[in-house]
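Novice: Structures given as structure tokens follow.
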Structure I
Amino acid sequence: MTTNDENTQVSVLGLGAMGAALAAALLRAGHPTTVWNRSPGKADDLVAQGARAAATAGDAVRAAPVVIACLLDHASVHEVLDPLTADLAGRTLINVTTTTPAEARELAAWAAEAGIAYLDGGIMAVPNMIGRPGSSILYSGSAEVFERHRPLLDLWGTSTYYGEDAGLASLYDLALLSGMYVMFAGFMHGAAMVAPAGVSARDFAAMAAPWLTAMTGSFAGFAEVIDGGDYTVPGQQSLEFSNPGYLLAASSEQGIGTDAIDMVQRLIQRQIDAGHGKEGFSRIIESIKHPA
């Protein structure tokens with residue numbers, strides 16, 4: 001029940017901030033769009049833009065050959081869609097609900113058994129970025145679905161396909177988010193550190209942004225060492241030198257918590273204790289890959 005028509009009918013299940021943004025982008029592009037949300041009222045703005053509101057999830061599924069699920073979590077996907085497997089059979093399901101890789105693979109297997117074409121997506125954007133430069137969505141699962149509906153997917157952001165393993169989009173999504181959250185925590189630690197000196201978070205952000213941006217240039221070098229497996233390559237900052245004891249001390253002097261730095265210190269110290277103190281900082285990945 002898929003089609004190459006650029007005006008493919010689409011149904012969007014879930015109208016939180018992200019689901020509503022996805023539906024709005026479809027409407028702007030002229031796709032006949034049916035929307036459904038568990039709680040009432042969420043569809044009003046989209047209806048004003050031309051969407052059709054479905055009274056039930058089943059009505060929404062039956063209204064279109066392509067169904068977009070943007071729900072709360074893995075459990076909610078099954079809660080909403082399990083009763084509708086017969087209606088979904090022969091249709092295309094594009095699931096952009098945040099799930100773990102294992103959950104995405106389970107949904108792909110469930111869909112295959114029910115005769116549903118399945119594509120999983122990981123959204124690397126916040127709602128107000130959808131359809132704008134910088135928005136990126138990662139996909140894995142059915143290559144046929146990705147290629148057939150690529151014009152539709154590209155309405156939301158840059159679309160990148162990672163293969164038939166439905167869990168890969170989620171894996172890359174959550175791995176990237178892990179880096180983001182740790183970076184954010186580091187920024188907030190720094191902002192808390194300078195606050196007692198009367199420095200505003202805004203002023204600190206103006207200093208931190210170019211510094212952290214410059215530091216991302218180190219990623220390629222770290223990656224080369226990690227992939228090569230030799231943490232003794234000359235030119236690296238050693239773990240002994242990197243040990244953040246002075247950061248912990250300075251943080252304590254400022255009267256703030258050290259949780260964010262404690263995490264890094266533990267990763268470093270485990271490698272020093274194992275006799276690798278002279279090796280490069282990138283070796284802390286071994287602490288992460290092989291937890292105590």
Structure II
Amino acid sequence: MNQTVKLGTRMLAGVFLAVATLSAQQAPQAPTPKQVPGYIIGPGDVLRVSVYVGGMLQQDFRQTDYTVQTDGSVVLPLLSKAVTVAGLSVSAAASAIRQALIDGKQFDDATVDITMMGYHSSQIRVQGAVRTPGSQTMTAEKMNISDALNAAGGLLASSGTQIRVKRATPRPVEPDVLVVDGWEIYSKDDLNDGKLIDVQLYDDDTVDVPVAPKFFVNGFVTSPGEYQWEPNLTLERALLKAGDVKPEGAKNRVSIRRMDPKTKQSKEVKLAKDKLSTIVEPGDVIYVPKRRM
């Protein structure tokens with residue numbers, strides 16, 4: 001009796017080992033592409049259409065993928081006419097296919113599910129302070145600001161604090177997003193914090209990375225020249241960027257000249273009571289004279 005039990009145990013273990021070996025040898029299934037909420041279907045997309053009747057998956061729709069044709073339609077089993085799905089959301093396309101099956105007298109009722117298995121390629125323009133500006137070919141599951149910038153080689157050191165997006169087709173934006181002259185304004189900090197992966201891009205949108213504005217320091221400083229401006233830049237900080245005032249320089253007589261936007265003429269700026277706390281603006285020219293002997 002004990003021998004029989006041991007034999008049965010060995011046989012069962014052998015079965016389990018064979019099943020495990022077979023499973024390990026099977027090629028893993030390709031992962032389903034990321035589903036994009038609110039996505040609008042277009043030609044070239046690949047849809048997996050599943051049809052259920054009475055909770056049972058119909059044999060004609062088992063693990064079958066369909067490519068949206070150039071005219072925006074898909075050709076499905078059991079239907080004599082193609083169903084137009086381009087321009088529809090995924091849920092609306094599922095409703096259109098369901099209605100076509102009912103109208104075609106294939107089922108009295110049905111539940112249709114659509115899974116996006118592949119997205120058509122789109123062009124996103126990336127311009128400004130990036131390594132390889134120009135059109136970038138992307139697919140919907142990767143079409144966010146972060147991926148678009150990565151596709152363009154990343155930001156240059158000369159990039160400013162803003163990242164802007166202009167939509168080819170007007171779309172609603174989140175209430176906290178600033179829009180100026182049709183450009184949605186985001187910050188480089190949001191990019192570094194990983195927040196821009198949630199900002200979806202669409203066909204023919206443009207991503208622009210403005211070059212950081214400059215200011216200039218001349219006179220008796222260690223390294224006169226142009227420097228990258230930053231918000232809330234004080235005169236003290238600006239001088240430090242230029243290596244600070246030389247021993248023979250007169251920090252107490254430093255001046256700032258600024259272009260008047262109306263007259264287009266340069267004029268001297270009135271400094272704050274604490275001169276070094278004066279806020280420097282883009283394009284300002286700082287001059288440090290020589291100390292009087």
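Readers should treat all values here as calculations from the given coordinates under stated rules, not as data from a laboratory. What you are looking at is a predicted structure, and each value in this text was computed from that prediction instead of being measured. Cβ atoms are built from the backbone, for glycine too; each structure is taken alone.
Novice: Comparing I, II, where is distance in nm of label points 7 Å out along Cα→Cβ at positions 176 and 264 highest?
Specialist: II
Novice: Also, I was wondering about something else. If you work out distance in nm of label points 7 Å out along Cα→Cβ at positions 104 and 232 for I, II, which one comes out largest?
Specialist: If we compare distance in nm of label points 7 Å out along Cα→Cβ at positions 104 and 232 over I, II, the biggest value is for II.
Novice: Of the structures labelled I, II, one was used to calculate Cα extents along the principal axes in Å, for residues 168-247 alone, giving 45, 36, 21. Name it.
Specialist: This figure was derived from I.
Novice: Which one of I, II has Kirkwood radius over Cα pairs in Å, as calculated from the coordinates, equal to 25.1?
Specialist: Answer by label: II.
Novice: A value of -6000 was computed for helix-only ellipticity at 222 nm (-39500 (n - 2.57) for each DSSP H run of 4 or more, over all residues; to 500); which of I, II is the source structure?
Specialist: II
Novice: Figure out for me which of the structures I, II the number 14.4 belongs to, where mean count of other Cβ atoms within 10 Å over residues 40-47 was derived from the coordinates.
Specialist: It must be structure I, since only it matches.
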